[in-house]
Structure I
Amino acid sequence: MKNHWIEFFTGVVTVKATGKGLERFLNQLIRNHVSIWNVKKHGTQSMTFQMGLKKVNALRTIVRGSGCKLEFQRRYGAPFLYKRLIKNGGFVIGILLFLGLVFTLSNMVWGIEIKGANPATDYKIRKQLDKMDIKIGKFQFLTMELDAIQAELTNSINDITWVGVELKGTTYHFQVVEKNEPKKIKKSGPQNLIAAKKATIENYFIEEGEKNFEVHDVVKKGQLLVSGIIGKDKNTRIVAAEGKIWGETWYKSEVSIPIESTFQVFNGNEKQKHIIKVGKINISVWGFGKTKYKNYEVEENDKTLKFLKWELPIYMVNKTYREKEEVTRIYSEKEAIEKGKEMGRKEILNKIGEEGKIKEEKILRQTIKNGKVLLTIDYTTIENIAKEQPITQGDLE
């Protein structure tokens with residue numbers, strides 16, 4: 001049986017034919033290639049059938065002289081639907097505007113909830129969100145990705161340890177874990193403080209224990225600095241020695257700096273493209289044409305569009321094209337040395353910790369080989385050399 005569903009787009013009519021010459025009328029339709037379907041007889045002189053709207057003019061020619069009368073009972077299909085839409089245009093436009101408004105509001109930010117933060121931290125988070133252009137009334141597909149928001153807040157606000165970000169409907173939910181002052185760790189038992197490395201004592205601050213050194217003493221690695229055994233004989237008391245002993249220490253660093261180096265950098269030129277994606281179909285909304293950059297990097301963010309609480313199989317795609325260019329950096333010998341000294345300082349400061357400092361630095365050797373400046377640098381530093389050592393039974397005997 002032939003499928004006539006496609007006739008919906010051109011229009012379909014249901015026709016009732018009555019008269020004595022029905023068979024002759026049907027034969028005439030066939031000879032004139034007029035396609036009909038769903039033919040039903042209603043007695044000997046009546047029948048109904050369906051046909052395409054485009055063949056109605058041919059039907060009127062054929063019925064003349066056939067002895068039959070025609071009555072059009074029902075009309076349906078795209079042409080008739082279109083006429084009804086035109087006739088009820090105001091109502092249709094109202095529905096479309098309403099749906100468009102609901103769709104628009106469903107894809108905007110209408111709430112920001114922050115839990116777990118005190119008022120001061122809450123204020124800082126909201127100020128930072130404003131800087132990131134995440135605010136009420138903003139389109140969701142124009143905001144940052146959730147993981148990017150999380151990273152930005154964690155890095156920019158020192159008062160928080162962790163923040164969870166979730167988008168539910170039209171509301172951003174932030175769960176904050178604030179930093180707490182670390183509790184002082186209780187010592188597990190009696191202990192001494194010994195030298196972690198060879199050094200010359202510069203300064204000290206002892207909270208508990210008995211000092212076994214003097215300023216300017218040169219101490220060896222493992223030497224006892226502060227004893228946790230206080231007093232003698234019956235007046236002996238065992239404590240957990242605590243304190244900081246700063247000593248002058250020495251390091252040697254070898255640094256290599258290329259005089260000429262080539263690398264890729266962004267030059268500041270970028271192009272934005274906004275695309276609506278439905279399945280495999282891409283519809284450009286903003287940023288038409290091809291990208292003229294020869295060397296570039298593309299960052300793509302996809303946002304699912306919503307209707308009320310439902311996610312639609314429609315995505316708003318934001319593509320950012322950033323132009324890159326190759327840059328060759330050439331240091332003079334003096335610049336290379338300064339850069340090497342800077343790198344060496346960073347390396348040493350990482351070793352001696354936040355409380356340490358560089359007292360003096362001296363370049364022992366400086367050479368140029370294979371397009372690189374090679375430096376050997378000697379550092380004199382001040383750092384805390386105190387190291388904890390538990391007191392054992394043998395220490396008490």
Structure II
Amino acid sequence: MATTSAFSGTGLTLPVWVAAAARAAALVLGGSAAPSSVDLRIPSEQGLRRVEVHTASLLDGGQKALAISICDPGAGLDLTRGLEIWVLVCRSSSGEGLQIHAGEGVGRLEDDGSLCISGFARELLELNLSDLLPVLGGLDVEVVLPRGRELALRTSNSAFGVVEGLALIGTQAEVQTSASPDQLQLARDRLRELTAQTGFAGRLTLVIGENGLDLADQLGLSDQQPLLKSGNWIGPLLVAAAESGVRQLLVFGYHGKLIKLAGGIFHTHHHLADARLEVLAALAVQQGLSLESIRALLQTASIEQAWCWLQAHDLEQAMGLWMAVAEAVEGRSEAYLKRYGCTGMRVGAALFNRDRQLRWTGPEGRKMLRYCSVQLHPVASDSDQGPSLR
């Protein structure tokens with residue numbers, strides 16, 4: 001019989017709180033009393049985790065059940081803290097299987113309107129509702145985040161094509177804050193593992209975030225050299241990589257994140273520093289853009305909007321400016337390394353946009369991508385001006 005871990009009241013990711021509310025609602029729909037907590041099975045973990053539920057009740061004369069949990073991501077800065085999660089569960093009209101629906105405040109993919117949910121989050125729901133299906137038959141599960149649409153405006157979701165609310169993403173049960181020292185230590189441990197492997201050739205790709213990790217894998221970078229996910233601790237990991245024998249490091253990430261490195265900001269969490277448009281404007285001055293253009297860039301709401309505005313007005317200037325950003329990332333990174341006595345590692349930069357298209361590199365990044373047989377994506381409106389790495 002599975003054992004239950006000590007009560008897990010804090011430090012859990014959003015998918016866990018969703019699964020807890022979903023299980024509580026399904027239990028009530030099946031005739032159980034409203035629970036104050038539920039025992040959850042976590043993929044790839046032994047035993048059960050007990051997770052608190054705020055409330056649960058039958059609705060519509062017993063035809064539906066609603067349960068509410070309240071997200072507690074633990075210590076650290078997290079916008080989901082105190083977020084109410086409502087999950088409505090009813091028997092499926094088809095009578096079989098499990099259907100998960102995005103209600104109000106839950107993120108959808110802009111391309112097709114489908115629920116934005118990670119494999120881990122989906123598996124978590126399936127794992128914790130499957131034992132109730134033989135009794136209840138098929139279940140329709142609707143997740144509602146009453147403040148999700150509002151909170152999503154404070155994230156970069158829209159930069160990756162997620163609209164209308166918060167995405168149900170996450171790859172594990174426990175929160176690992178990208179700005180925490182623990183996350184840095186995990187990355188350092190993983191770096192040591194990678195560089196100690198037999199056949200390590202001194203080349204490494206440092207990816208920024210889950211989107212960078214996924215895109216780098218799709219482009220085949222992982223077939224050519226190891227990938228290391230950095231989170232926001234980019235500066236210390238640059239030094240650690242140089243000290244671990246890395247000779248060529250490709251920094252690969254979203255342009256709205258990596259532009260901070262071009263301004264000398266090497267811990268990139270938005271709670272600590274954010275001068276992205278100001279960095280862009282400074283580089284625009286160096287590139288000779290007009291005062292009117294620079295003012296227009298500073299008035300945009302995001303880095304992506306700044307790129308789109310300049311692209312529409314002068315594609316050649318836009319490409320030149322963003323190549324300058326990538327080159328500045330490389331230059332600032334090497335200057336950072338020299339400050340700590342590390343001179344034997346070359347740093348290349350490769351930036352992708354909100355459409356997950358690899359668009360810009362610095363000189364070193366271009367060499368490294370050519371080695372990996374990866375090409376830049378041409379600009380759709382004028383593909384002849386898109387740089388080629390052939």
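Read-outs: derived from the displayed coordinates by stated rules, not from any lab. Predicted, not measured: the structure shown is a model, and the values here were computed from it. Cβ atoms are built from the backbone, for glycine too; each structure is taken alone.
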Distance in nm of label points 7 Å out along Cα→Cβ at positions 144 and 160 gets 2.7 when computed on, of labels I, II, structure II
Calculated from one of I, II, helix-only ellipticity at 222 nm (-39500 (n - 2.57) for each DSSP H run of 4 or more, over all residues; to 500) reads -11000, and the structure in question is II
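Can you rank I, II by mean projected area of the Cα convex hull in nm², for residues 16-63 alone and just name the one with the largest value? Please list the in-between numbers first.
Numbers: I: 3.0; II: 3.5.
Biggest value here belongs to II.
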The value 73 for percent of Cα pairs over 22 Å apart, for residues 136-303 alone, derived from one of I, II, belongs to structure I
Value 15, 23, 26, 16, 9, 8, 2, 0, calculated as P(r) over Cα pairs in 20 Å bins from 0, in percent from one of I, II, is from structure I
Working back from 1.3 (distance in nm of label points 7 Å out along Cα→Cβ at positions 40 and 72, computed), options I, II, answer is structure II
